[in-house]
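Next up, some structures in structure tokens.
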Structure I
């Protein structure tokens, strides 16, 4: 990012005219948000790794079971975060190739409000709803 580039607030993103959709300033803002989220997730993953390595086995079976359950939950959260890291990488790639902000299914704009809520979104709301409906009907 160019140090002179100003990152936009949510209000500025939402107030921008439709003609500015996925402008350089908007893309720079979303890139920085994605990179910040990626850094935070990686830091959390490192903390988890250290925490799991530092834990010693408790002699009491109840304590040991509690510790194992805690580790299982922690690893489940980390697995979700790992999947989110992949989505972030794909979103960053879409910024680079110029397809960020556009629905992969319909080619329509995803929308600023949706991207603010979910910067990794690759489908517009209607396409996402159809996707979720198919998953509910047929499973995935």
Structure II
């Protein structure tokens, strides 16, 4: 593949992923009233839900940090670059697919700020899916000489 993926695009995606990690608690609390819903679960299920929420937040932050600090390593055609970009691409493509298939947008509060925010976040998720899928294809192209 002769097209070079610019580092600024990878770094921009990384900054966006860190942003999603930092804004995640606000969205859960203010937009979805998540904490009140979780309180209705049994104690063990509450802890499981909170733990998975932290995993998501940690993965988003970690993926962002990797993109910011190691953009060249994410596109150097190594086995590790393929594995890591494949993992992150699957994560974000899965997120976008889940968002489309299972998250009805009528649950978003009707205030303009939340409506704009939902479009912004969905745009970010799609950007992440595209960038990492592009990186995966770029890395794989070395092996199939595209």
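Values in this text are rule-based calculations from the coordinates and carry no lab data. Computed from a prediction, not measured in an experiment: that's the story for all the values here. Cβ atoms are built from the backbone, for glycine too; each structure is taken alone.
Here are the numbers:
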{"read-out": "Given 0.95 for FRET efficiency 1/(1 + (r/R0)^6) of positions 84 and 116 (r between Cβ atoms, R0 = 30 Å, to 0.05), calculated: source structure among I, II", "value": "I"}
{"read-out": "Read-out relative contact order in percent (Cα under 8 Å, 6 or more apart), computed value 22, structure in I, II", "value": "I"}
{"read-out": "Per FRET efficiency 1/(1 + (r/R0)^6) of positions 28 and 60 (r between Cβ atoms, R0 = 30 Å, to 0.05), the highest-valued of structures I, II", "value": "II"}
{"read-out": "Comparison of I, II - label where distance in nm of label points 7 Å out along Cα→Cβ at positions 20 and 108 is highest", "value": "I"}
{"read-out": "Comparison of I, II by percent of Cα pairs over 25 Å apart - largest value held by", "value": "I"}
{"read-out": "Answer label among I, II for the case where helix-only ellipticity at 222 nm (-39500 (n - 2.57) for each DSSP H run of 4 or more, over all residues; to 500), calculated from the coordinates, equals -26000", "value": "II"}
{"read-out": "Structures I, II, by distance in nm of label points 7 Å out along Cα→Cβ at positions 44 and 132: label with the highest value", "value": "II"}
